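Engineer: Once you scroll down, you'll see the structures, which are given as structure tokens.
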Structure 1
Amino acid sequence: MENTPGFATRLMGVKVLILDEADRLLDMGFRSDIEKIVAALPKQRQTLLFSATVPDEVRQVCHIAMKRDLEFVNTVQEGSEETHSQVKQMHLIAPLDKQFSILYGLLTDHISENVDFKVIVFCTTAKVTSLVAELLSELKLNVREIHSRKPQSYRIRISKEFKESKGIILVSSDVSARGVDYPNVTLVVQLGVPTDREQYIHRLGRTGRKGNEGAGVLLLAPWEEYFLRSIKDLPITEATQPLIVLDTKKKVDKALAHVEVKDKESAYQAWLGYYNSNKFIGRDKYQLVSLANEFSRSMGLNNPPAVPKLVLRKMGPNNIPGLRAK
């Protein structure tokens, strides 16, 4: 709008404005952009706003973008369950150095029990998503990855393939958490702490759709266990701690050794950034670096990767023992 000559003028011909996933748009920091767009549009228009949740921020945007006599349509009945009753929810607490083996075990067990398995593994960031997808591919699983770092054309193709397939695993960032209807997903695994309760629920909602049964597993590290307090009212139970046989660990370690070092380095930096922004974990920078280096070791790295100084200055955890800068 600001950089394309004549674009603002063309906006004066807009008759309908649609704001979809409004709560996510605000979470991603687009409020000022929304305000600029609304200000450039003609007053006489139809405006439709869709949102899975209606926090105060969304109501404020309603006041900006819509008329006072707007019609509010609530499609969720009062007292409705927040998660599908036919979805079995479980959580597992395990240290980082065991999580890749546990994930592999969960997936292979599920595959052996479900001929038409269809699994989504949610990861914390795009780079961690790439790492996990690469690892599972090395383990000879039928894997696709999707996240914001991939071109739109690629995401559309992979999304279509996953939607139409069976016997497939999609490793995803939160681009698949909302607004996508993947039929017949049999299992959702969430690897690492979600950003909040709503995100946990949205991710879980990819399975058990249209009355089908499904299952969800939340895999957390011990220091992420605090998150369970935010979902204690949901029907989630503690899963039996799986036994990691030596053969499984060897297989996973061998696969990790084949994952590109540069991908591990990128995942480390992304992991550090994600948890740095977490108000429970990121406030203690010394603990944060210690945990990040634990994650580094879980990827099979002997030394934590160096992070650009500029990135560290933006994050805040600078000059912390154990943190390497370049």
Structure 2
Amino acid sequence: MATIVVPPVTPSPAEDADALLKAFQGWGTDEQAVIGVLAHRDATQRKQIRLTYEENYNENLIQRLQSELSGDLERAMYHWVLDPVERQAVMVNTATKCIHEDYAVIVEIACTNSSSELLAVKRTYHVLYKCSLEEDVAARATGNLRSLLLALVSTYRYDGDEVNDALAKSEAKILHETVTNGDTDHGELIRIVGTRSRAQLNATFSWFRDERGTSITKLHAPRFDHQALQHGADPTGYSHALRTALRCISDANKYFVKVLRNAMHKSGTNEDSLTRVIVLHAEKDLKGIKDAFQKRASVALEKAIGNDTSGDYKSFLMALLGSGI
């Protein structure tokens, strides 16, 4: 469920565009006025505001926002004003340029979207960058990381609930043998994770847990990473990317809670991760992530973010969370 609050009656796109223009004028930008408009409009309304602003003032709204805002607020607002599918395509493209560090963005988008949603992202990517997402992943990743990411972005999973229990049991055995024996050939593991439906994979993970006494994500963590590095198989971050995929598929809300908690670590705030989760999910399923965060951290997500951020950036995130400050 979404968290943004859209008034039951909103101004016309022309009125909103005019309010934004006024916020840009004068000696300084009125950031709160910008937030007051754009953080409380849904994707369709924001698109109409963009089109109307350009038509009325012969100026690209996104470019004007980038020139008027700065820092974390500018980066967050830039992604927010994009169409949701375009936003994901832009984020994925940025991630491919540092793919061995930013693979998590690609994994998240590939594993938490439905098959039709992922296809829409890939089509938009093709239009924006004149090449396929698969092409960029193949060119920029190496080794098992390339194989895994290609499998994840190329798939068109069955989105239904039907499960083959015998298949789940047999493939749980394959997963166990791969992650516990230190195998360097992960072709079968990647095939399973990259092609099976979420329902089928969760049945497989359930068999794994029942038979082995532990979650596959927990078994895969330090033990498998050590073996992979020992065998020279993970110079690219592959094992961490695989664990990210397993966690996203197993329980996406729980995974994003971990991302948020890590982003607000004592050593400093990771604004990029914080922005990514809030902006990508505010219109989709952030309510579930908020509830899971409260349960895991025993503190409201709004309070945690409020304690870790400040200024207009804080105000913007709070607005997307459906909360005032």
Structure 3
Amino acid sequence: MHHSHDNSIIIAGEALPVIDMPIHDRWREAADRRGFDITARVADRYALALTCRRCGELSRTRLFVLMQHRPRCAHCIEAAWRQEAASAGLTFLRRDPGSTAYAWYRLPCGHDARRQIGLITRVAAGETGLRCATCQEAVEAAEAQAVGWELVGPDPKGDTNYRQYRHACGHQQRIARGNVRSQRFDCAGCGVTWTAAPSFIYLFRVLLPNGMRVLKLGFSRNPQSRLQHQLLGDRDLACHVLRVVAMPSGHDAIRTEKRLHARLRRRFPDAVIDAKDFAGALTVVTEVYAEWLEAEIQQLLDGIEEDSDDDGA
């Protein structure tokens, strides 16, 4: 498709003057071998307007590129990028004028993001995922707010596992994001510790990929967060919260949990599941038991709950 106006040709929105000079046969032959037709000489004596036989669009190419290399049609390239973006669930918006390796895309959430074109190719092929930095920041801010902290920004030391947070007391510190989710961290400013805060003993049932149902007994300040963000190595596993027992503090939870595990290992050694049976499915290596032990564990938790009620009476 030729775009012309007076004695110029419009390519990529730019009107380029046509240079009235001969087009040599060897140039036409080179263009023909590469899938192009030479429409005109433009801009200067060393530039050509090529028409792509595949899409019919015009592009500007330097003469030495045509003769010594293989010109690439910018329109066909962009069409491929658009298709890759669509396959990845994105919308291609525009090229990045500052870098040929980047482009702007609209993400499924509606935010626009600058991403490497090669990354989108991998996303479209199912080799990796893609997340929105704006939405991710909102998630991390909500996580911090839920535990009385404020997300300030990235880690000042550049560790991607850490963020900079501000406590309600005004103190700022860098904390691993995983610790914020599990609430296992202290404020170095006012001295408030996670071990002094209320906690829980939990009992989960997990269906492993091998079909085995197992029990995970542990403690956490936030059992639901523990289940959703830390325990499962495979997020598609079926997992159910069977029981949570409130404890006055993290110290109490740790002490009680250790007593529980010691008693269970001593009385029911055959119920302890070997780590190789749940490797990769769970992120832990111990404290996993056979499903048939549930009634015994529930009875022990009943006793802990009764003792806690008596202490609070």
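Here, each number is a calculation from the coordinates, and none is a lab measurement. Only a predicted model underlies this, so the values are computations on that prediction, with no experimental measurement involved. Cβ atoms are built from the backbone, for glycine too; each structure is taken alone.
Engineer: Starting from the value 3.5: which structure in 1, 2, 3 was distance in nm of label points 7 Å out along Cα→Cβ at positions 109 and 285 calculated from? Kindly include the intermediate steps, with their values, before the conclusion.
Structural biologist: On the way: 1: 4.1; 2: 1.7; 3: 3.5.
The structure behind it is 3.
Engineer: State the single structure among 1, 2, 3 that was used to calculate helix-only ellipticity at 222 nm (-39500 (n - 2.57) for each DSSP H run of 4 or more, over all residues; to 500), giving -12500.
Structural biologist: Numbers: 1: -12500; 2: -22000; 3: -9500.
Label of the originating structure: 1.
Engineer: Taking 18 as the value of relative contact order in percent (Cα under 8 Å, 6 or more apart) derived from one of the structures shown (1, 2, 3), identify that structure.
Structural biologist: Values: 1: 18; 2: 22; 3: 8.
Of the options listed, only 1 reproduces it.
Engineer: Next up: For which of 1, 2, 3 does distance in nm of label points 7 Å out along Cα→Cβ at positions 117 and 197, calculated from the coordinates, equal 1.7? List each step's numbers first, then the result.
Structural biologist: Working: 1: 3.2; 2: 1.7; 3: 4.7.
Going label by label, the one that fits is 2.
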